[in-house]
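S.K.: Scrolling down, you'll hit the structures one after another.
Laboratory data are not the source of any read-out in this text; all were calculated from the coordinates shown. Predicted model, so just to flag it, every value in this text is computed and none were measured. Cβ atoms are built from the backbone, for glycine too; each structure is taken alone.
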Structure 1
Amino acid sequence: MPGYVINGRKTLTGRVKISGAKNSALKIMAAAILADGLVTLRNVPDIEDVNTMVEVLRTLNVRLDFDKNNNILEIDPSMINSYEAPYELVRKMRASVLVAGPLLTKFGKVKVAIPGGCNIGARQIDIHLKGFEELGAKNYIEHGYINCSADIKKIKTSGKANLKGAIINLDFPSRGATENLMMAAVMAEGHTVINNAACEKEIVDLANFLSTLGAEIEGGGTDSIKITGVSKLGSGSTDYTIMPDSIEAGTFIAAAALCGKKVEVQDAVWNNIEIFCQKIKEIGIDISPAGGRTVVVSRPKKVLKPVNISTLPYPGFPTDLQPVIAVLLSVVPGLSIITENVFENRFMYVEELNRMGANIKIDGHHAVINGVKMLSGAPVKAFDLRAGAAMVLAGLVAEGTTEVYDIQHIQRGYENFHSKLRVLGADISVV
């Protein structure tokens with residue numbers, strides 16, 4: 001397995017460009033199943049999760065052409081002939097379950113393996129299935145597969161399932177459930193309202209893409225999404241550009257806050273991660289927007305201040321950026337407390353960070369951080385995608401050499417991560 005070797009305490013400076021959003025690209029790729037014509041997606045990141053989704057769609061007989069040099073993905077779903085997503089692919093990535101909504105609409109039934117992904121806690125699919133039932137589907141789980149079906153006798157002559165619009169009240173503002181139900185409802189008969197919906201900007205991106213195909217959606221990005229079913233989507237060619245990745249932007253902002261002289265993070269939309277940027281500013285880092293899509297970060301010489309953070313669904317502090325800000329707080333003098341309210345296993349990285357000299361104690365869903373003067377390099381493991389990025393950032397600020405293992409988790413979600421860091425002046429290589 002490859003790993004990163006990092007010689008720490010190098011000053012970062014210059015410009016870095018953020019890639020397309022992983023959490024948008026995957027869902028929009030799934031949504032492309034609904035189109036009748038060719039779909040061209042731009043700004044698609046060349047990451048392992050996208051490559052896995054490409055393979056998932058190919059097993060359904062969707063034709064794809066991925067120009068990785070230009071980040072352009074062409075999707076032709078006109079020959080799709082399968083409603084089953086196999087275990088060997090879905091186990092790699094939980095976002096694969098998002099083909100369920102489009103396939104249920106397309107075929108009136110779907111069979112998809114119970115998803116895998118990062119081991120950061122329970123992310124139940126019950127909310128998805130309950131929503132499908134509200135739309136008129138029947139669900140059961142057997143032999144590790146989720147099976148959903150509409151009443152096959154009621155399949156319309158158009159070929160789509162006879163799902164019925166409904167008022168769906170989500171128990172939790174789950175992003176995945178919101179997205180899956182949006183895709184299932186866009187061709188359901190009548191009107192659908194999804195209440196307590198997730199509000200992330202990626203939801204807006206998916207709603208915009210579906211609207212480009214011809215869907216009728218209102219309220220994307222609010223807690224109440226209204227959908228009027230249509231009979232057909234994407235009859236002609238569709239061209240759409242994926243939004244920038246807010247979590248990647250936050251990761252590079254955190255790296256610049258740790259050891260940056262002056263770093264311009266391009267394609268970073270301040271409004272999409274404003275609460276994160278405000279916490280970085282509260283710590284004492286110089287950070288400001290420069291235009292609509294650039295954030296400028298530099299670390300001042302003054303003493304930084306500890307802060308308290310609680311993760312919450314958007315627009316609260318993003319759980320995906322909790323590990324990287326913990327690295328920053330680990331070298332900020334004083335006591336900081338992070339409260340994790342989304343995933344119960346999100347603190348798996350703490351033991352590795354403590355091996356590098358951090359002083360962090362876990363108390364239930366709280367991490368109590370006593371800032372230390374310096375971290376020291378050590379061999380560490382990337383337990384999941386965001387924890388892996390955090391360990392890389394710890395290596396950047398640590399004295400000596402850090403070796404990060406199991407970087408396949410990092411490669412699932414960051415495009416050319418080490419290359420971008422090297423452009424900024426980091427001493428990092430793959431071995």
Structure 2
Amino acid sequence: MSDTTMQGLTLTQRTIVAGRASLAGQRRGLRACLPFVGPAVIASIAYMDPGNFATNIQAGARYGYSLLWVVLLSNLVAMLLQALSAKLGIVTDTSLAQACRDRFPPAVVLAMWGVSEIAAMATDLAEFVGGALGLSLLTGLGLFPCMIATGIVTCVLLSLGNRGFRPIELVIGGFVLAIGLAYLAEVIVAPPEWGGFARGLVTPVLADADAVWLSVGIIGATIMPHALYLHSGLTQNRMPAASLADRRAVLRFSNIEVVVALGVAGLVNVAMVAMAASAFHQGHAEVAEIEAAYHTLVPLLGGGAALVFALSLLASGLSSSMVGTMAGQMIMQDFVHFRIPVWVRRLVTMAPAFLLIALGANVTESLVWSQVVLSLALPVPMIALVVLTSDRRLMGSFANGRLTRIVATAATAVVLALNILLVLQAFGIALPFAG
């Protein structure tokens with residue numbers, strides 16, 4: 001296609017044309033990959049949302065580097081699950097919610113939808129309140145007006161979806177870049193103790209019952225139920241594949257994007273814990289709230305570090321609110337064939353956040369609780385995803401191999417086991433481990 005013709009196309013149309021050229025072998029190297037970059041970048045925002053800030057700050061401040069292994073393990077599991085979600089959309093041209101609706105009994109589908117809606121609300125609580133908190137820290141305004149401003153900005157950014165998939169992918173990609181650069185700067189300002197850092201990544205330790213609680217929160221903040229639903233929908237019919245070979249090529253590009261995008265998200269999460277461990281663990285282990293972390297950074301590392309922290313929190317909140325609303329829309333329309341305007345959904349999901357703040361709830365504590373709720377809801381899409389992508393009648397030759405099934409099943413079992421420990425702790429039952 002000539003350059004003149006390309007200039008008359010929208011960003012989304014240009015991306016599709018470039019993708020077809022890549023599939024035809026007319027683009028090589030990085031240029032071949034670029035048209036397929038987008039879905040995993042959007043999904044990766046779910047792994048850098050304000051819930052991660054809350055759990056990672058608490059993990060680093062209280063336990064130093066000792067919970068880094070939970071962050072690493074969570075991120076590796078996330079890569080596998082997001083790759084499976086993307087594969088489902090690419091191979092079947094259906095989202096995870098659609099596939100569940102088509103394959104499972106109506107009662108099961110209704111229960112899955114209910115659990116998923118609860119998870120979506122917990123997600124939105126973390127993202128919306130976190131973004132408003134970042135704006136409040138930057139401007140000095142109260143949380144309520146900042147929540148209203150955050151809701152308005154999110155709705156404006158979501159309107160970009162009317163122009164096709166590419167504008168939103170680029171905007172969210174810009175937010176990912178901003179968050180990544182912010183935490184690169186934080187690690188440079190507050191470098192970790194590398195010996196403890198390395199031990200924390202590879203040594204599984206749960207020091208006490210609270211460490212179990214926090215670990216489940218980290219998993220809930222890292223492996224997100226709504227991201228599993230959303231990713232399959234984002235890859236569904238995104239890049240038309242004319243043949244089986246084309247579909248395999250699209251899947252290969254998708255897997256590359258998943259590894260890179262979630263690798264960046266994993267590094268950001270590791271950097272969050274490392275910064276909190278370096279800045280707070282010795283002498284400020286009591287820092288457990290985002291506001292306290294911001295104000296403590298000023299005398300410890302200077303106003304610049306605190307400013308970067310607040311900016312990254314705002315970028316995280318705005319972008320993850322967009323992603324959470326997109327996922328909520330997809331969950332509703334694909335499970336129960338019901339669709340409402342984006343601004344209506346935005347208003348409905350904002351309501352619990354306003355209620356909590358009006359009741360005087362602790363912001364960071366609410367964020368951590370929301371991540372625990374997400375972790376409890378997580379086995380539902382995880383189990384469905386493993387079952388569906390292992391079904392040869394649905395996936396054909398793309399069905400999961402034996403090794404993938406084993407690893408994915410083991411990952412689901414680990415999440416279930418941690419959730420069981422959390423329930424036992426909630427009922428006051430002693431946990432069978434020692435730090």
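S.K.: Taking mean count of other Cβ atoms within 10 Å over residues 85-92 as the criterion, which structure among 1, 2 has the greatest value?
M.R.: 2
S.K.: Which one of 1, 2 has relative contact order in percent (Cα under 8 Å, 6 or more apart), as calculated from the coordinates, equal to 21?
M.R.: Label of the source structure: 1.
S.K.: Of the structures labelled 1, 2, which one yields 29.9 when mean count of other Cβ atoms within 10 Å over residues 45-52 is computed from its coordinates?
M.R.: It traces back to 2.
S.K.: Then there's this: 0.65 is what came out when FRET efficiency 1/(1 + (r/R0)^6) of positions 13 and 309 (r between Cβ atoms, R0 = 30 Å, to 0.05) was calculated for one structure; which of 1, 2 is it?
M.R.: 1
S.K.: For helix-only ellipticity at 222 nm (-39500 (n - 2.57) for each DSSP H run of 4 or more, over all residues; to 500), the calculated result is -8500, so let me know which of 1, 2 that is.
M.R.: Here the read-out was taken from 1.
S.K.: Assuming 39, 21, 20 is semi-axes √(5λ) of the Cα gyration tensor in Å as calculated from a single structure, say which of 1, 2 it is.
M.R.: 1
S.K.: Match the computed value -0.27, -0.87 of log10 I(q)/I(0) by the Debye sum over Cα atoms at q = 0.08, 0.14 Å⁻¹, for residues 29-260 alone to one of the structures 1, 2, and report its label.
M.R.: Traced to structure 1.
S.K.: Going by distance in nm of label points 7 Å out along Cα→Cβ at positions 173 and 189, which of structures 1, 2 comes out largest?
M.R.: Biggest value here belongs to 1.
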